[in-house]
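Novice: So, here's a batch of structures to check.
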Structure P
Amino acid sequence: MNIKDNAQAHIKRRSPWHWPGFETIEEKASVGELSDKIGKNRVAKLDLADYTPAMKALHQILTGTLIYSTQRKKNLPPPTFTDSDLKEGLRRSWTAELIGHLLVKYESEWYADEALSKWNEIDDLFEEEKQQQKTLIEAGLDEWRITELYQRDIAMKKVDEAHEHVKKNWQLEKAQRIKPSLWWQQVAQAQAQAQTTSTEQSDANANTPKLSNLSTDGKAWFIHPVAMVDYFAGNNILFKKGDKDEIIREINIRLAGFGGNVPTDEFTERTENMIKQFQRDYMQVKETGVVDMNVIKAIDEFHEEYAISNTIWLQLKCRCSPKKCSGFGNGLGTNTSPERYNTYEFPSIHRSLLFGFSALIFYLSRQNVYKFREISSGYRCHSHKDGKTANHRGKALDIQFNKGTWAIGGLNKNNIAPLLYIRDNFFKTYLNAQDNWKEKNLFTTEPIGLDANDKPITGYTYSWIHMDVRSFEKQYLLDEYFCTDATTLNKEKLITLINK
């Protein structure tokens, strides 16, 4: 081996801490510096370049996984590193796992000198924070045109009183909790003395192992224990292309809106592409196309976040008048083929159709122009005034939208362009829907348009988008794939099924 200086500069030494999937960070900022930077960042006064190493790592995780979450829905920039964003990140299991894989070296909270110098740095921040709050309050008073001096003085006095209370509690915190818990330095010194004695006594035995002591500067690698347990559990891939399982069928149903799929128990290429789209667009993680526990948890969380509301369930039910069915027909008709002429009243709405609708709502939430308004037509039984349409006996939805504050509706030629945009940029792009029934096993939308005189065309929509599963093959339109409420739609959580 070449041992000359810099002969192998491209080779890096690695320790057992360098596990795949983990990131090592040396945080050198003091407690006071961290508190100061986080405080400034909370009021958007800190540039990304001024973040500490730990803040940068957390920021990268949060912006990578929450970019389409709460901040994006409110049309705000990607999240900064704040307490609220961190809590939002920890709420999502896959984000929490990424945070748990950070191996951070920093000075222990159980280490400090007798004077508590590092903790005393925070004392000086109280006055700065108080002045920031007063500035914000004064701006608010100006906005509300509160100019009376006595009213403004009362507000400032309240700030002073609140900060005095906080400062008092902080002094008690240092005296009664922090100082009594400082054991690191004492133990490190005792270990150093024991090591010296042990070395002197074992000079005659070269095979005696050396003791591992705590660092004298109070710094150590801090590791999340659960993340380590998960790591050593080995390969956590649950399902991949080529596998076959009933849980795979549930995944194919529940993620049908991420590229389109049918309720098969096989992990096909369509399933793989669907998982990748879900990882990319919702989870915001690396696309692997395989199912692990993170994907399972994310699917469960997705359907909690984008659940079908009670209002929508009411809109899905048949509106026959007078009421001649329970909301989802009476099982009348003959279950025949082709589906275009099938007279059978399926027992409810197809699950894949509703999960596709949930994904549509998710994708719409990533922009602020086009919004879902209502389901104008869901189920139609034989007694419904428009009950002759076979699609609507459990296999179709008519969906209405807004463009900004404008409700797209009525017989209006101005509807056509935005409806075509929604169809092409959401249904076709993300749900892989076709605009005719040529191909099997795809979501389908009806043609959109008016005639040359701006009059309706038979079989065309002009103020809504029709979506159905009519092209699904017969084995994917069994009664068991239809649902009447949230319980029969969602069934058990995937995490529960996995753990059975």
Structure Q
Amino acid sequence: MNAQASTPTAVIEAVNISKSFGPVPVLFSVSMDVRSGEVHALIGENGAGKSTLMKILSGFHDPTSGQIRLDGQKTALPPNGAAEKLGIVLIHQELNLAEQMTVEENVFLGREIRSRGFLDKATMRAAVQTYLDEIGLDIAPTDRISDLTIAQKQMVEIVKAVSRNARILIMDEPTAVLTEEETEVFFRQVEKLKESGVGIVFVSHKLNEVKAIADRVTILRDGQWIDTRSSTELTPDMMAQMMVGRELSDLYPPMHEADVDAQLALEVDSLVAPGIGPVSFSLRKGEILGFSGLIGSGRTAVFEAICGLSPIESGSVRLFGRDTSPLSVAEARDLGLAYLTKDRKEKGLLLDKKMQPNLTLFALPKFVKNFALNGKAEEDALSRAIRRFDVRSKDRNITVGKLSGGNQQKLLLAKIMECDPRIVIIDEPTRGIDVGTKQQIYHFIAALAAEGVSVVVISSEMPEIIGICHRVVVMREGQITGVLTGDHINENEIMRYAAGLKREDLH
């Protein structure tokens, strides 16, 4: 038997579940149960089978073998979200809200209350207000979703689930884009749900959060059940080791000193663009330069302007000593400057296309011969990328949307590197990525710098900024407040500059 024995309090159980997509197996006889009033964390590397198991538990996939039990009885869950009628609600990582509709319209979408043939807006509004009050969310039922923060949208998804009388709530990476403060608020709501008897499946790569919020933890690796334990028996380091099957003491690569006399690769002087400025900084050849700051500080906006994604209002940008006029993305690429977006699903990859066109799209001129695409060169490039970046897929012809998040991120890195850039800007390099893939990406970034490529890492994760960067630029409200080196690169110093408690005179 490969899991703990089911207990009478289990609401839903997966018993010896296996799943294959065509000839490709992804789950191998996995068992797991979820009890009333508990948070059961499901962890594993990208590609371990977490998403597939979640979709089976919520009726979006049928198992190839094994069975689902609800309240101890074998059951076949209805498909396409209809399991919500049984109290099983899946909140996807990509929130499923209608942005131009109001909170109350989203909560009752598809099951509107009517009176005498007309929408009973008063009843629906009052019901939503009750849910908002119960969960402690300070927004109005009439607020438009597009006007809410990410954290508020996440809570609206929970209100939707509560309104459907959820018994089991399955949440995929719910804190991936939340700040620390927003995460604390979110966890308080999760505790309220627990107290009301809701069983929660919590999927996350943030192992400190798993330790803080979970009652039990199930670990998957390569589609197989590894263990289910009380969270009190596990440390984050133990979880990481069980996930990847190896020690991760070398999560961050050895830090090689940057050459302070190396050629200046990028010089930005008094840059002003929408939401930022004036901003001045430099980047040397072979250097890893971190950009830190609270969400909304302007980190991404700086590089969207430099790379031609938003207009420059004033100031100058020099690449390898050469003044550049405002660039387009293609011009930046041709000058050796490449930007890897933090939004891989919406802006970085074509999820309905195969790996090959995704890999070669950014560097397309390289694969054109006599006005026609060189298919053999594209195939060879994909083979190299799969080897170099360890992109794991049993079928190289599947659509990119079916790859795990970590493999999507590695493919996005491969896509950017296919144009042989001399400067690489990587925005949130490990968002939603498991610890094993993080290790691979950190070592890859270090290898790039060792080869003389200049790297900018924009990140909300302070440990990785501290772990891999030679210098750290801290931003607040669209301006640089400090540039840190050596022993000054630590959480306390970064937070003081990010919060406005400290500021350097950079002029």
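Readers should treat all values here as calculations from the given coordinates under stated rules, not as data from a laboratory. Just so it is clear, the structure is predicted and the values come from calculations on it, not from any experiment. Cβ atoms are built from the backbone, for glycine too; each structure is taken alone.
Novice: State the single structure among P, Q that was used to calculate relative contact order in percent (Cα under 8 Å, 6 or more apart), giving 16. Before the final figure, lay out each step's value.
Specialist: Values: P: 12; Q: 16.
Derived from the structure labelled Q.
Novice: Assign the value 29, 21, 13, calculated as Cα extents along the principal axes in Å, for residues 267-306 alone, to the correct structure from P, Q.
Specialist: The read-out comes from structure Q.
Novice: Given a value of 5.3 for distance in nm of label points 7 Å out along Cα→Cβ at positions 115 and 291, calculated from one of P, Q, which structure does it belong to? Could the numbers behind the result be given before it?
Specialist: Working: P: 6.2; Q: 5.3.
So the calculation was done on Q.
Novice: Tell me which structure, out of P, Q, gives -11500 once helix-only ellipticity at 222 nm (-39500 (n - 2.57) for each DSSP H run of 4 or more, over all residues; to 500) is calculated.
Specialist: Values: P: -11500; Q: -9000.
Here the read-out was taken from P.
Novice: Using distance in nm of label points 7 Å out along Cα→Cβ at positions 283 and 451 as the calculated read-out, with 1.6 as its value, let me know the right label among P, Q.
Specialist: Matching structure: Q.
Novice: Computing mean count of other Cβ atoms within 10 Å over residues 371-378 gives 11.6 for which of P, Q?
Specialist: On the way: P: 18.0; Q: 11.6.
Only structure Q yields this read-out.
Novice: For distance in nm of label points 7 Å out along Cα→Cβ at positions 179 and 443, which structure out of P, Q has the highest calculated value? List each step's numbers first, then the result.
Specialist: Numbers: P: 6.4; Q: 3.6.
If we compare distance in nm of label points 7 Å out along Cα→Cβ at positions 179 and 443 over P, Q, the biggest value is for P.
Novice: Now for a separate question. One of P, Q was used to calculate P(r) over Cα pairs in 10 Å bins from 0, in percent, giving 4, 17, 26, 25, 18, 8, 1, 0; which?
Specialist: Working: P: 3, 14, 20, 18, 15, 13, 10, 5, 2, 0, 0; Q: 4, 17, 26, 25, 18, 8, 1, 0.
For P(r) over Cα pairs in 10 Å bins from 0, in percent, the value 4, 17, 26, 25, 18, 8, 1, 0 is produced by structure Q.
Novice: Thinking only about distance in nm of label points 7 Å out along Cα→Cβ at positions 171 and 195, which of P, Q has the largest value? Please list the in-between numbers first.
Specialist: Working: P: 3.9; Q: 1.5.
Across P, Q, distance in nm of label points 7 Å out along Cα→Cβ at positions 171 and 195 peaks for P.
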